[in-house]
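So, here's a batch of structures to check.
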Structure I
Amino acid sequence: MIIITPQLVLDEEELTFRFVRAPGPGGQNVNKVSSAVELRFDVARSAALTDEIKQRLRKLAGKRLTADGVLLIDAHRFRTQTMNRKDAIERLVALLQAAAITPKTRTPTRPSRSAREARLTSKRKASQIKQTRRGNISPHD
């Protein structure tokens, strides 16, 4: 069981891991050992997630989410499978935690009377300053 939030728990059986060869430096080790991890999580069929979380997760995941609704996370930062597996799970948990937060709805407000008056007086003051900058230059000089 993976604890995302106190109310949201994910079963590890919903996750699928595939181990592939990692790109980048590593000498002979990179050609022999499949240390990179590809984590697959089926968002569309997950029973643990609510529809609201799934919708927010679709926006947050972006191109990591396939057309079938499967979230793909590639982890190849470390040289060992276990560390990359742990990294992939941590990144999944962080993404799900971000999706679990409900955004605050904006309550529309109006500026107060004093704020409106202060804005207008500052505009009048700026206008007066600009008017004093204008010289009485006639076009026929």
Structure II
Amino acid sequence: MQADTPADVLARRRQLILNRDADGFAALFAPEGVIEMPFGGPIPVRVEGREAIRENARQVVALPLRLEDFEVVELHQTQDPEVVIAETRTKGTMTMTGRSFTATSVQIFRIREGQILLFRDFADPRVLADLTGEPGAGS
């Protein structure tokens, strides 16, 4: 049986995110998987291990956000077959205020044998600050 390609894994991730399935999202990661968010903002800069990722994903799902769309706009293969770069666009609504948003991000993945080892997200934390009205959220 052939292992899932990075594109297959990211397609599953899209469905899990849109379905707000925190446990399914965490299951995409290797037990030693890592999420890094270098621009951080109000969320952890680094989450290590599948169980910590599961807990973090459950917290994110509990946020007052409704995602209408999440897409990989471009997927770039690198010279390393395990590493891909995804340009993403997320559209949603802050349910407490009804404010809509569109957020873009560049994400780097290391995916081996169908499991995510590293997910590094270069998102602009100011989007969340703008939505919540918290000036410190993006700094």
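Here, each number is a calculation from the coordinates, and none is a lab measurement. Quantities reported herein were computed from a predicted structural model and do not represent experimental measurements. Cβ atoms are built from the backbone, for glycine too; each structure is taken alone.
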- Thinking only about relative contact order in percent (Cα under 8 Å, 6 or more apart), which of I, II has the largest value? II
- From the coordinates of one of I, II, helix-only ellipticity at 222 nm (-39500 (n - 2.57) for each DSSP H run of 4 or more, over all residues; to 500) came out at -8000; that one is structure II
- Message: If Cα Rg over 2.2 N^0.38 Å computes to 1.97, which of I, II did it come from?
- Response: I
- Query: Taking distance in nm of label points 7 Å out along Cα→Cβ at positions 22 and 118 for each of I, II, which is largest?
  - Reply: I
